[in-house]
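Laboratory data are not the source of any read-out in this text; all were calculated from the coordinates shown. None of these values were measured; they are calculated from a predicted model. Cβ atoms are built from the backbone, for glycine too; each structure is taken alone.
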Structure P
Amino acid sequence: MPTVRVKEGENPEYALRRFKRSCEKAGILTELRRREFYEKPTAERKRKQAAAVKRHLKKIARDVSNQRNAKRRRK
């Protein structure tokens, strides 16, 4: 759980901003949204599989793009 110490004489809005940033880095809100409702194990597997396919396709597209750029630089 992210914690923020408010320094003496510090504006509370700055402390709140730091707290929000630390929560975002820790992934608190995304975890909360994910756990808000029960997700069946099959639905969870399906979601994770779809995310893996999407990551794989992005990686392939990035590799192809990098290869094309490398060929252009050689010329």
Structure Q
Amino acid sequence: MLNDVLIKSLDNYDSVEKQLLISTKRINQMTKTINAQAKKLATLERQLQKEQVEKQEIQRDYTHIVELVQELHVV
């Protein structure tokens, strides 16, 4: 009888250990996915910042051109 209880306990332990390994593998995979997505996000953020700077430069150039055209019309 004690043997049966011990065997059942060991079976339960093995089952829990297997589930823990499966969960650990899933967590590791999710972590890899999250890290890859974070890397992509950082790249997109840098790209967006570059584009915003370019947009500001274009707006400055446009404003300068408009001012020059207005000066030409005045003269």
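Worth pointing out:
- Ranked by distance in nm of label points 7 Å out along Cα→Cβ at positions 22 and 38, structures P, Q are topped by P, which has the highest value.
- Which entry (P, Q) yields the derived value -37000 for helix-only ellipticity at 222 nm (-39500 (n - 2.57) for each DSSP H run of 4 or more, over all residues; to 500): Q
- Parent structure of the calculated result 1.87, given that Cα Rg over 2.2 N^0.38 Å is the read-out and P, Q the choices: P
- Structure responsible for 4.7, with distance in nm of label points 7 Å out along Cα→Cβ at positions 6 and 46 calculated and labels P, Q on offer: P
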